[in-house]
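Trainee: What follows are several structures.
What follows is calculated from the coordinates using simple rules that are stated; it is not laboratory data. The model shown is predicted, which means the values in this text are computed figures rather than measured ones. Cβ atoms are built from the backbone, for glycine too; each structure is taken alone.
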Structure P
Amino acid sequence: MRWPLLLVLLFLLAFPPIASAMGLEFYQGLLTKIMILALAASSLNLILGYGGMVSFGHAAYFGLGAYTAAILMREGVSSGWVIWAVAVGLSALLALLIGAICLRTRGVYFIMITLAFAQMIYYLVVSFKQYGGEDGLRARRPEFGLFELTDTALYYLSLAVLAGALYLLHRLINARFGRVLQAIRENESRALALGYPVYRFQLLAFVLAGALAGLAGVLMAHYTQYASPNLLAWQQSGHLMMMVILGGVGQFWGGVLGAAALSIVEEVLQDLTIHWQLGVGLILLAVVLFAPRGLAGLWRREP
């Protein structure tokens, strides 16, 4: 996989000047959006695919990151590094509080409680009229000191963050932490019998996933320059889950491929018909039926 990855990385690095020369700035923006969503989907894949935790409230951390960036800028905090630190910290703290409660449940109860917490955060944000309420909040781009956050700079920043996050996730998944997490997914009772602190491992994964989702939310606020309550809604959680399913649950590249495929399909179908959601649903159904391991699983060799 090294050479294909290297070629893709070189293409992504060279794309902005090519796009600028050929007048393809729209596609540069689309790639930026895909990379941000890939980060959010990969964070969900950590707990869903590797931890077996079906969280239907992942948008809470994604939206919290975006709103933290927007609110801090409105209150006069202009340093991007401070905004990132506060947003990621708050997202991790929220994931810690929610995970500490939700992880004491199992099955459908876990799904419903994560959804309930996410909806609570959604309605709490909507109730803050001073920060836009249902209309959302404008999010100006912050200052990073060393560079101005132009569209091209945001593209490279999103690429660097995604690459760093994927490297971190790869190391974690292939380390003892990841092996234990997958063992818990396969048989929680056996992991407990072997002496592993199941609750602690799950909570740590939950917090890490929330922090990465919060970082993705900050990048999304920089990209759109707007924080919308829709980023916190259950539909956004479902959207991220669709990306993971499409790319491959428990496949390392599942979040990235799913985010890219779903974003491109949506862009194409929206230009063709107003009923584009039907097309997306049919494609997702086809993947589930004919490629149950997702797009990433199509290239995985059978043992």
Structure Q
Amino acid sequence: MDLVVTLVAPVSLDPSRVVPFVRELGALRAERLGTRAADVFLCADLAATRAAVKALAGDDALDALVQPLAHRTKRLVVSDMDSTMIEQECIDELAGVHGLKPRVAAITERAMRGELDFAAALTERVGLLKGIPEASIDELLARVITPSPGAATLAATCRAHGVRTVLVSGGFTAFAEPVAARLGIDVAFANRLIAADGVLTGEVAHPILGADAKRERLLAEADALGVSLDDTMAIGDGANDLAMIEKAGLGLAYKAKPKVAAAADGAIQHTDLKTVLYAMGIAPERFVVPEGDGAP
């Protein structure tokens, strides 16, 4: 199988760091992708190459993604929101209004590690939000919620190259829709918090959007576009992202929990979300970088 190994460094990629991959993998050739990245091309078994690349990367501050060369250019990117497209967990920040952030964050961490049933954990945490003013959401969006590095560039570049972007969140529409609008993501899907008289009731509308719903959204979006799953990518960090990550043509774990990183096709641990664009073969001179989102 014709494969491409994409190597991305946080700042700059010295050619000496690429040489071992070319030599040990018996690569056909290597090509630079700007100053931070390079592609290594070879013909080999996919699973064996992923294992070899993981061993070669070791503890180096380098992200190395392996995929079939065919279908490398995606048509659809579906992403989680909390701790993926944004740096926070929105439910934890909401809980902070009641002084309950540590308590809720501990449950969130266990749920994202796959140690708790997602729907039950969400229901429990939302119950602790009862009485919080809806206005707190706008305040958090303005003061606390921040895009992950590279998120705005990923969305803008995808839009410029005709790639549909979809946000699927186990969080809430009150956050997901403004975040999607801020980043330029095409559409957002999430759970709906119930409020009455301007305050949260401690309830979430059913059915709850969890792992299965994320996978089904990926399938529905691909079907609507008329593309195969090979032409799709899914990105996430938590256990509720695993179903879509495993179904997508390329499933990526972003700064993810160990269970997710182990199951994904590739993991982004050392670099930012611009690495997704390198993985799609988009050179940095073709990036669309909004102000404030750093260099390519």
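Trainee: Given a value of 31 for percent of Cα pairs over 25 Å apart, for residues 114-241 alone, point me to the structure among P, Q it was derived from.
Mentor: Working: P: 44; Q: 31.
Traced to structure Q.
Trainee: Which of P, Q yields 0.10 for FRET efficiency 1/(1 + (r/R0)^6) of positions 2 and 282 (r between Cβ atoms, R0 = 25 Å, to 0.05), as computed? Before the final figure, lay out each step's value.
Mentor: Details: P: 0.10; Q: 0.85.
It was calculated from structure P.
Trainee: Related question: Which structure, out of P, Q, was FRET efficiency 1/(1 + (r/R0)^6) of positions 194 and 210 (r between Cβ atoms, R0 = 25 Å, to 0.05) derived from, given a value of 0.90?
Mentor: Values: P: 0.40; Q: 0.90.
The correct label is Q.
Trainee: Using helix-only ellipticity at 222 nm (-39500 (n - 2.57) for each DSSP H run of 4 or more, over all residues; to 500) as the calculated read-out, with -11000 as its value, let me know the right label among P, Q. List each step's numbers first, then the result.
Mentor: Details: P: -24500; Q: -11000.
Label of the originating structure: Q.
Trainee: I've got another one for you. If we compute distance in nm of label points 7 Å out along Cα→Cβ at positions 90 and 130 for structures P, Q, which one ends up with the highest value?
Mentor: Numbers: P: 1.3; Q: 2.3.
If we compare distance in nm of label points 7 Å out along Cα→Cβ at positions 90 and 130 over P, Q, the biggest value is for Q.
Trainee: For distance in nm of label points 7 Å out along Cα→Cβ at positions 34 and 146, find whichever of P, Q sits highest and give me its label. Could you put the intermediate results ahead of the total?
Mentor: Working: P: 2.7; Q: 2.0.
Answer by largest value of distance in nm of label points 7 Å out along Cα→Cβ at positions 34 and 146: P.
Trainee: When Rg and Dmax of the Cα atoms in Å is calculated, the result is 19.0, 61; to which of the structures P, Q does this value belong?
Mentor: Numbers: P: 19.0, 61; Q: 19.4, 66.
Answer by label: P.
Trainee: Now, a different point. Looking at FRET efficiency 1/(1 + (r/R0)^6) of positions 42 and 74 (r between Cβ atoms, R0 = 25 Å, to 0.05), point out which structure of P, Q has the largest value.
Mentor: On the way: P: 0.25; Q: 0.75.
Top value of FRET efficiency 1/(1 + (r/R0)^6) of positions 42 and 74 (r between Cβ atoms, R0 = 25 Å, to 0.05), among P, Q, belongs to structure Q.
Trainee: Quick check: 15.2 is what I get for mean count of other Cβ atoms within 10 Å over residues 58-65, calculated from one of P, Q. Which structure matches? Intermediate results must be reported in sequence, preceding the final value.
Mentor: On the way: P: 30.8; Q: 15.2.
The value was obtained from structure Q.
Trainee: Still on this model: With relative contact order in percent (Cα under 8 Å, 6 or more apart) derived from the coordinates and found to be 22, which of P, Q does the value describe? Don't skip to the end; give the middle numbers.
Mentor: Details: P: 33; Q: 22.
Derived from Q, not from the others.
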